[in-house]
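What follows is a group of structures, each given as structure tokens.
Each reported figure results from applying straightforward, stated rules to the coordinates on display, with no laboratory input. Bear in mind that the values here come from a model prediction, so they are computed numbers and not experimental data. Cβ atoms are built from the backbone, for glycine too; each structure is taken alone.
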Structure P
Amino acid sequence: MLLKRLIVCLDVRSKRVTKGIKFKGNVDVGDPVEMAERYCNDGADEIVFYDITASAEKRPIDIEMVAAAARRVFVPFTVGGGLRNVVDMRHALLAGADKVSLNSLAVEQPDILHAGALAFGRQCIVLGMDARRVGKSLHFPSGYEVVTHGGRCPTGLDAVEWGRRAEALGAGEICLNAIDTDGMRTGYELEITRKIADAVGIPVIASGGAGTVEHIADAFSTATADAALIASMVHSGEYTCSGIKKELAEKYHLPVRLTSN
């Protein structure tokens with residue numbers, strides 16, 4: 001049985017980790033490189049860095065920060081934000097990232113998924129998808145629409161159909177962030193997570209809303225996610241990665257990689 005992965009997300013703005021609710025009210029929570037190393041040592045299976053203002057500021061991702069983190073993180077490391085083309089993706093991977101995450105760019109230029117997979121292998125290409133509940137209709141048979149730019153821009157794309165298309169284009173993994181639950185700590189959006197997990201043959205990461213270990217267990221068991229992305233739970237100091245995984249194994253009998261911490 002494949003192990004379920006626990007992934008810590010670091011949203012970075014002006015070289016600091018920030019966290020908000022539904023992409024609003026962000027507060028400073030620390031240094032990204034130091035936090036990445038701490039979570040790595042505490043048992044996180046992977047680390048994700050999102051340079052959340054790079055695209056809006058029309059600049060490339062902070063390569064110096066990527067390289068600094070890569071020197072201190074020894075688990076798979078994904079970066080996103082400010083990636084505009086294959087050249088930017090190559091720079092990020094050469095700086096030490098293991099994967100690149102494409103969100104708005106993939107919606108605007110879907111062929112970038114194919115180009116990235118062709119250049120680096122689909123295992124390096126993560127589709128970042130932000131989805132919002134809109135209700136089922138002929139245009140949105142799943143009941144969820146893909147949105148971009150922190151939920152501000154509707155795309156007209158059905159979330160499940162976009163997931164299938166992205167897989168066909170070359171995405172090797174989908175990180176599904178539910179806008180409606182992002183930062184709320186009330187649980188993941190299990191319905192759309194399960195729908196996409198059932199529709200594609202690549203790993204799906206549940207993102208947006210974890211507040212308790214039970215929420216993570218639900219993402220694995222009910223929504224059949226392959227991995228769970230967390231942020232607020234550990235940034236607040238209320239939980240540790242090692243403690244979460246210990247509870248997942250002992251209380252919920254889920255297959256996770258345990259550490260000696």
Structure Q
Amino acid sequence: MDASIYNAAVSGKVMVTPDIMIITIDTDEPRKEFEAGQHTLLGLYGFEKRSFNSEPESVPADKGKLIERPYSIVSAKSENRRFEFYISQVKSGQLTSRLFNLNSGDRVYVGTKISGIFRLDETPDGTDIVMVATGTGIAPYISFLRSHIIERPESKMVVIQGGAHHWDLGYFNELTFLEQTFANFFYVPTLINADNHWDGYRLCIEDLLKKDTLQNEFNITPDPERTRFFVSGKPDMVKHVSEWLHDFGYTRHHPDDPGEMYVEEF
């Protein structure tokens with residue numbers, strides 16, 4: 001079993017919770033410039049050890065096979081060798097349980113191609129941008145903001161992030177800092193199982209939108225001509241928010257059939 005295909009090394013790892021991590025990986029060779037919101041493959045062989053808190057694999061991995069999955073890049077698009085990823089562990093899965101066992105200096109495979117249609121650069125100048133996320137669906141939005149927030153002062157940019165508990169709000173500090181720094185950026189976190197110290201919204205994303213929060217708090221209209229929506233996260237949330245947007249005339253974006261609503265499920 002040959003791991004010579006590995007072409008990158010872990011340079012940093014932060015455990016947000018026992019099952020959520022931020023991992024930084026340096027590639028041996030630079031990659032071509034990518035667009036914020038795109039993804040690349042991460043891979044490890046089946047013979048690699050799994051994390052200490054993993055569970056039996058639902059489908060046992062082939063020890064001699066490279067296991068590959070796509071992950072959204074969190075880094076700004078100007079990065080070409082150091083890539084950050086925000087990953088949730090599937091304890092019975094083949095790849096994430098092995099990724100969670102990595103430590104600084106360990107070798108890993110990173111795809112040589114970066115692709116994806118979840119791209120902010122394709123939205124018209126001057127349109128407002130609403131980014132809706134649960135879980136690791138926040139990852140592409142951090143890349144959006146790190147890459148483009150300075151370039152689009154004429155656009156209102158809003159991140160609506162939902163979770164059960166405060167620790168579900170990945171990149172909370174960075175997003176709060178951006179809200180305090182840029183007049184055109186607004187951060188709207190909401191929790192459905194918050195403790196007594198939480199003074200923010202306490203409802204699911206779908207209900208927050210249906211209460212006209214965007215219109216009343218930020219003067220942003222769900223109008224396909226004026227506002228683009230990105231929806232990224234758990235399938236149930238994506239489904240409900242997509243249905244809500246359909247009522248305003250939004251259509252899902254495809255490369256061959258451009259729409260005003262960009263969707264990714266995690």
Structure R
Amino acid sequence: MSEFQCYQFKSFDRPLTEDERKEVGTWSSRAQVTSTSATFIYHYGSFRKSPESAVELYFDAMIYFANWGTRRLMFRLPASLVDAKALKKYCVINSQSEDYIDIKKSGAVYLLDLHLSNEEGGVWMEEDDFDIDVLGKIRDDLMEGDYRALYLLWAKFAADAIDEDDADEEDKPNKVLSPPPVPPNLKKLNATLKAFIEFFEIDDSIVSEAQAASVERVKEVIDYKKLLHLLPDKERIEWLERVLEGEPKLGVLLKKRLEKMGKL
């Protein structure tokens with residue numbers, strides 16, 4: 001079977017500038033670049049650019065998959081739009097494999113890195129096997145405090161770590177994984193979560209156990225229009241000015257501000 005590697009990058013919050021498109025196009029002769037995306041496919045050789053730098057400086061998300069079993073999903077998350085302390089509860093490093101969930105801060109953003117190394121691998125793959133537009137919606141979920149995807153992947157890595165320790169007790173055991181909070185509404189799997197489960201090869205048994213531990217919770221209805229009128233006039237003008245300036249994800253940030261004000 002020939003080698004296959006695919007890197008897909010996506011910018012959701014803004015289009016690339018013309019200079020940025022030209023720069024991204026120089027990364028490889030295999031580059032397929034648009035105003036919001038870039039794809040690199042390799043049947044030999046490898047990507048010369050640092051994926052972390054590419055996401056941090058140019059894109060909001062990356063998916064990587066190779067026919068030997070490696071899967072990777074990376075997000076660029078504005079620090080002002082995420083709860084880093086909550087996200088870190090789902091981080092895990094498997095000492096006996098390259099599986100991990102990790103988050104690092106760089107300036108005004110966090111890079112959330114999800115990595116699966118399946119040693120069995122060995123499957124035929126095509127560029128359109130996975131859709132970054134679908135998997136990229138996990139990023140919106142995270143900014144809205146929905147951690148269902150992270151919990152499912154954490155549960156998979158936790159189960160794999162236990163299996164590896166049982167298989168060879170003489171090796172250095174994995175660090176005991178402190179369970180993170182079980183997110184609500186895991187029984188409701190939308191298309192995005194189903195795509196995430198497929199991408200990271202999460203077993204049905206793990207999903208079922210997570211669903212059994214998850215409670216159903218109706219999302220609180222918040223009257224944002226009412227809260228908007230409670231903002232001081234000066235602050236409302238500031239928000240409008242930011243709208244005119246085209247600040248990305250401003251709606252998410254404004255909702256967070258109004259929700260916080262509503263709890264006072």
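Values as computed for the structure displayed
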{"quantity": "Which of P, Q, R yields 33, 21, 17 [semi-axes √(5λ) of the Cα gyration tensor in Å, calculated]", "calculated": "Q"}
{"quantity": "Ranking P, Q, R by distance in nm of label points 7 Å out along Cα→Cβ at positions 53 and 85, the structure that comes out highest", "calculated": "R"}
{"quantity": "Identity of the structure behind 31 (criterion: percent of Cα pairs over 25 Å apart, for residues 29-132 alone, calculated), options P, Q, R", "calculated": "Q"}
{"quantity": "Structures P, Q, R, by distance in nm of label points 7 Å out along Cα→Cβ at positions 45 and 157: label with the highest value", "calculated": "Q"}
